[in-house]
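Got some structures for you, see below.
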Structure P
Amino acid sequence: MATMVRNPFITSGYISADYFCDRRFESERFIREVVNGNNLALVSTRRMGKTGLIRHCFQYPEIRKNYYTFFIDIYDSRSLRDLVFALSKEILEGLKPAGKKALQSFWECVKSLQASISFDVNGMPSLNLGLGDIQTPANTLDEIFRYLERADKPCLVAIDEFQQITGYVEENVEATLRTYVQHCNNARFVFAGSQRHVMGNMFLTPSRPFYQSVSMMHLESIPLEEYILFARSHFERNGKAIEVEAVAQIYQEFEGVTWYIQKVLNTLFDMTPAQGTCTPDMVPEALREIVDSFRYTYSEILFRLPEKQKELLIAITKEGKAKALTSGAFIKKYRLASASSVQAALKGLLDKDFVTQEMNVYQIYDRFLGIWLRENY
């Protein structure tokens, strides 16, 4: 059944292939790797569409019909317990459509959670799982992998923001997971991550547990031509039009990062009247509307930032792509205090994800916040 969508430019979640732009080559490779028994590391900057690609591939018949698919995002996780909690919840949710028998087999393997699972009159489990129910994460993890090994269909487990495990409070989470993954013949894993250097180190450093255990796949920007076709066809299907230059303008402004392009197209689609045409001069207006909608959030964020971090964030934003942040020239140009205070502030901004670092180039992570800062400071 087709989902009714009022605005075809989706900015959160995944609806269907209709509303998913391009990625044919990446989808084909993704499916091929999984079907051929390989685990995959999927790396790209954030908001480039990793999650969308994974959900899209989960819908392909060769995956949907033959695998149980589970997807967890561990961006907010801080410990093995958080990871185990997310995984338990997702497997139970994911198995619901498969019916009672599938759930029963999970329930029988995962003894440590049995107290938190109750069954309704139809024998369907309802899960009142709280983080507190994960008393011994290591045991529950062991049971989850026992289930994955015994499931009546192969399982495909995608873990988004996988680099977070390197910062867990427990020791050796990487080695523990690697051992389980290595010995689990009935499941394939997709490890997606947005910090290239951390992900690269995990999978490409000989001394690390996951060394050479996956096929590496990098997600780059969708080509502009594809975006033009995608935008025009959705406008036209809805009795509207969009000029090529308008799409190109958005694409260049946000350097091809998927989520921002979708967000701006979503707003432009809304602004364009029926039978009307979206022109390039509407783009600044759409940006104004989006940035305005975040205004209070941004003021709040800035208010909470320590002064030195705030000054450095503004300096990086004005610079655009900033290098050599501790150099005399940069410090002088933006009237910053000293190299050591810049170093400390930078660590704070990177930890909180305000700033991204690729090849020693620093830039603001939230591009809309960047526009707001440039206008106000």
Structure Q
Amino acid sequence: MDLICSAITKSKQAKQAVDELALTIHKDPALLLFFASTAYSFDELVSCFTNKFPKSQIVGVTTTGEIGPTGFDEFSLSVQSYASQIGEFQATLMTDIAKYPIFERQKLVTTAKQLGIPLHSKNIENEGLAFVFPVGLQAGEEKMLSVVNSIFEQDGFPIFGGTAGDDAKFEATYVSVNGEFTTTGGAVIFIKPSVDFYIIKENNFESMGKKVKITKADPEKRIVYEMNGRPAAEVYAQALGVSVTALDKNWALHPLGRKLNNDFYNASPFMLRESGAIEFYCQVYEGATLEILQPRDAIVEMEKTIDNFTNHFTQLNGVLACNCILRKQQFQQEHLMEKMNARLKKLPNLCGFSSYGEQLNKSQLNQTMLLIGFGKLRAE
């Protein structure tokens, strides 16, 4: 059997779905990840997986669309299992990522040390990695990332993850670790891999050639009040050539971007407030100058990403993906799902979900797709 196995089902009864998936994946995986639509009872899924795989580390996440071996799906249950030959895994649940996440720092330290990750290493980038899965709707991802990164003396520990969703209901999201679940916290999985891994970030946006300066903002609440010294919505709408009332129908294809090393790190608008302020999916800082972006050809970018990603490996055992909800909605509206899936299903043992945000190292991102693969890297 493969070192990483992935499967997906649309069976709607939790026990039936878990039993069906169990036929395809490892009998006693070292780690089992499951990504579930809110069409399922999450606590029932947690119970079923825990009973079925009592020896495994099990982490579950609610979604806004699932990703399986054949690509994007919806209202389904997707799983990925890892054999012990991939590495050692230790998961822990943070119960509060918004108000007092620092109180759970010691739990993270203890969990990392259990795997023998040397927190004071001068080459921390070579000592392992972590998956993080924050709940959504708490605006706590940046705080969670800050606390996880704070346990290491040096910067550079690889972190990969995605924010839980709830099928775009925006009511409650769930994350579970080994039978416990939370609507206010998140999961952290420390990994000491025995194989190589590689992470890639896809951004299918480029600059429109227009910049705005954030002149009044509350990063904690993710609200931008003013751009260029005027109401944010007014400036944003003018830059796009639309009315303020039509702004929220146009901004999904025009996020703000912070340029770093010839790439953009996107910040996507979430909600227009009556005052003319804009709430974002991630923190936006006062004083920052950002570019307004426009989309590239999504199919071309996906092909380039998958070619680039797979060319890094001589052997690729499996792939985990986190894809932004706004990308998923764009692909659906433009009827691109079939073409996207024709590309994605080339990735072996693919699994993942569409998320309310993506986490890479120290950053919370929007409108991106992250891929992490495990296997043997090509010698440079």
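Who wins on mean count of other Cβ atoms within 10 Å over residues 151-158 among P, Q, i.e. which is largest?
Numbers: P: 19.0; Q: 16.4.
Comparing P, Q, the top value of mean count of other Cβ atoms within 10 Å over residues 151-158 belongs to P.
Given a value of -15000 for helix-only ellipticity at 222 nm (-39500 (n - 2.57) for each DSSP H run of 4 or more, over all residues; to 500), calculated from one of P, Q, which structure does it belong to? Write out the running numbers ahead of the final one.
Working: P: -15000; Q: -6000.
Of the structures listed, the value fits P.
Suppose Kirkwood radius over Cα pairs in Å works out to 21.0; of P, Q, which structure was it derived from? List each step's numbers first, then the result.
Details: P: 23.1; Q: 21.0.
Of the structures listed, the value fits Q.
Determine which structure produced the value 3.7 for distance in nm of label points 7 Å out along Cα→Cβ at positions 23 and 199, calculated from the coordinates; the candidates are P, Q.
Details: P: 1.2; Q: 3.7.
Comparing all candidates, it corresponds to Q.
Tell me which structure, out of P, Q, gives 21 once relative contact order in percent (Cα under 8 Å, 6 or more apart) is calculated. Spell out each step's value before the answer.
Working: P: 17; Q: 21.
It was calculated from structure Q.
Kindly point out which one of P, Q the value 22.1, 60 was derived from, the read-out being Rg and Dmax of the Cα atoms in Å, for residues 175-350 alone.
Values: P: 22.1, 60; Q: 18.8, 54.
The structure behind it is P.
Bear in mind that the values in this text are calculations on the coordinates, not laboratory data. Keep in mind that this is a model prediction, so the values were computed, not measured. Cβ atoms are built from the backbone, for glycine too; each structure is taken alone.
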